[in-house]
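The structures considered in this document are given below.
Nothing in this text is a laboratory measurement; each read-out follows from the coordinates by a stated rule. Please read these numbers as outputs of a predicted model, since none were measured by experiment. Cβ atoms are built from the backbone, for glycine too; each structure is taken alone.
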Structure P
Amino acid sequence: MKTALVTHADCLLHVTPPGHPEQVARLEHILHALAPLDLHRVGAPMAGDDDLLRVHPKEYIEGLRNALPNTGIIQVDGDTDMSAGSLDAAYRAAGGVLKAVDMVLGGEAPNAFVAVRPPGHHAETSTAMGFCFFGNVALGAKHALDFHGLKRVAVVDFDVHHGNGTQDLLYDEKRALVITSQQMPLWPGTGEASETGAYDNILNVPLPPESDGAVMRRIYSETVFPRLRDFKPDLILISAGFDAHTDDPLAQLNWTTEDFAWLTGQLCDIADQTCHGRVVSTLEGGYDLSALAQSAKAHVEQLIEAVK
């Protein structure tokens, strides 16, 4: 079986203002970089409202739908914009994660990468923010737990910004372990080590500005990997943000493409040890187009290597 690539052209229809970092070109560059790879390519379906209701209230979903413009671009948050194609893209992004979870847990693919936008890990219960509308990874975790009946699901978020939305949506979910590393201080200002969830189910790993991949490797090896192994997840979900790259314009961590490859490989090794290699990764941040494409390709190459 091949690593699955789940994506959809509708995710290119979410248009943001000129100069906005979360732009259509992000996904275009990633798909171009992944084109030569031998992958099982699958279209992302739209999530249903019943799916979204696992993590978002009906009033929030209806509010986004009512705000959708017929033309032009509106602002729903200080840095989150909506065009006519944005909600279709957001439904595809959420649905893509659900499809990938179904494929991996159903034995159709050993692991998967969901190449979609808008991202999701900043969307809180009733708040669109940080370029995000729906909590894609949190939704995937709830789907794996409630629909597939898994006992334990782990989320590992290595985006440079704190996954405040995922933390909010899974804060009181004792069956989920959320591990998120982030530059501190940095927007959105959350993610202190003292934030541990309702059931000690959240591990925040603050990283100092200007720290590099060597620091990340040490901290993950000493702190993250032992906690993840001890949890013994039935599935590992990855929020794959590539904005910790040294070339990224929105933060000050100094990871390299090789660091992302190393981290992905380590997570795949733990998945082999704990959950039959079952990994579903979905795109979050990354705003230098070249670094994003190179890092995403290295990430997916490690997913492919894990199943050889």
Structure Q
Amino acid sequence: MKYYSGTTDFFSEQPCAVTLGKFDGMHRGHQKLFQKVCSQEGLRRTVFLIAPEKNPCLLTREEKKKKLLEWGFDLAVDCPYIPEILGMVPEQFIEKVLFERLKVRYIAVGTDFRFGYGREGDVALLGQLQEKYHYRLEVMEKEKYKDKVISSTYVREAVQDGKIELANALLGFPYPVLGKIVHGHHLGRSLGMPTINLVPDKRKILPPPGVYFTRARISGASYKGATNVGYKPTVDGSFLGVETYLYDLDEDLYGKEAEVSFLHYRRPEQKFSDLDALKTQMLRDLEAGREFFA
């Protein structure tokens, strides 16, 4: 997959099928658009992403890139959120970006898609300009879950409320945290339960502090895990991160990339009287995890 990020110097030498949006979360509603684009034969399967770089997000840039690669896109444009693009009036955006740079022949968007300066462009305008710019437009209805429209806001609320199963049902995949494995306090190892530590992007929306059952993917292998999200109040409370015990694995994994996906909420984060009390609770959590995965 060709991937452009942080630049306006993007182009395609071949005609493209394109979908456009912020796509925070890349939930099941977004995936309807992705499937349409990726089913267009003879066209370069393309996604055009444009979103503020400082806002809290469900999926980081690297997490989005990984998903798009898995889903079979040929080209991804992670366009910078700058006036040079945002200042274009809608038809100018179609002409200069979609028609000239991406050679668009097919566009798939949702019913509420807006674009261009002041968000003045909509699906009606895209429809009116099909013949002029030689593309075909397909507008997709919203995807629903139990009669409620799936949106990034809905997913965000589920994650922040710790409703992991709901968030995963809306996303169509387990909620992930992707990052490099770093050194922590080595407390788990000293207690006989070695763990891996990830420090997520500061923009990444995490579920509430607590213990979760998870799956980790490292170097192509999948591992069952029990994960603590939070500040580790029993130690010193200063290190916000994602710490995961991997069942039946004790290897030096520092520096490797790991994707930890959340499956089930176990309990809130707690402050214990001492390390012995913490170890006792950790052993209970690990046993509950074995039952969960059985």
Problem set entry | Which of P, Q leads on distance in nm of label points 7 Å out along Cα→Cβ at positions 118 and 142, largest value | Q
Seminar exercise, completed: The highest value of mean count of other Cβ atoms within 10 Å over residues 30-37 among the shown structures P, Q is in Q
Exercise. A value of 1.9 was computed for distance in nm of label points 7 Å out along Cα→Cβ at positions 86 and 102; which of P, Q is the source structure?
Worked result: Q
For this session: Identify which of structures P, Q gives the largest calculated value of mean projected area of the Cα convex hull in nm².
Result: Q
For this session: Supply the structure label, taken from P, Q, corresponding to distance in nm of label points 7 Å out along Cα→Cβ at positions 62 and 158 with the calculated value 2.5.
Result: Q
Exercise. Which of P, Q yields 1.00 for FRET efficiency 1/(1 + (r/R0)^6) of positions 198 and 214 (r between Cβ atoms, R0 = 25 Å, to 0.05), as computed?
Worked result: Q
Seminar exercise, completed: Across P, Q, distance in nm of label points 7 Å out along Cα→Cβ at positions 6 and 46 reaches its greatest value in structure Q
Problem set entry | Identity of the structure behind -10500 (criterion: helix-only ellipticity at 222 nm (-39500 (n - 2.57) for each DSSP H run of 4 or more, over all residues; to 500), calculated), options P, Q | P
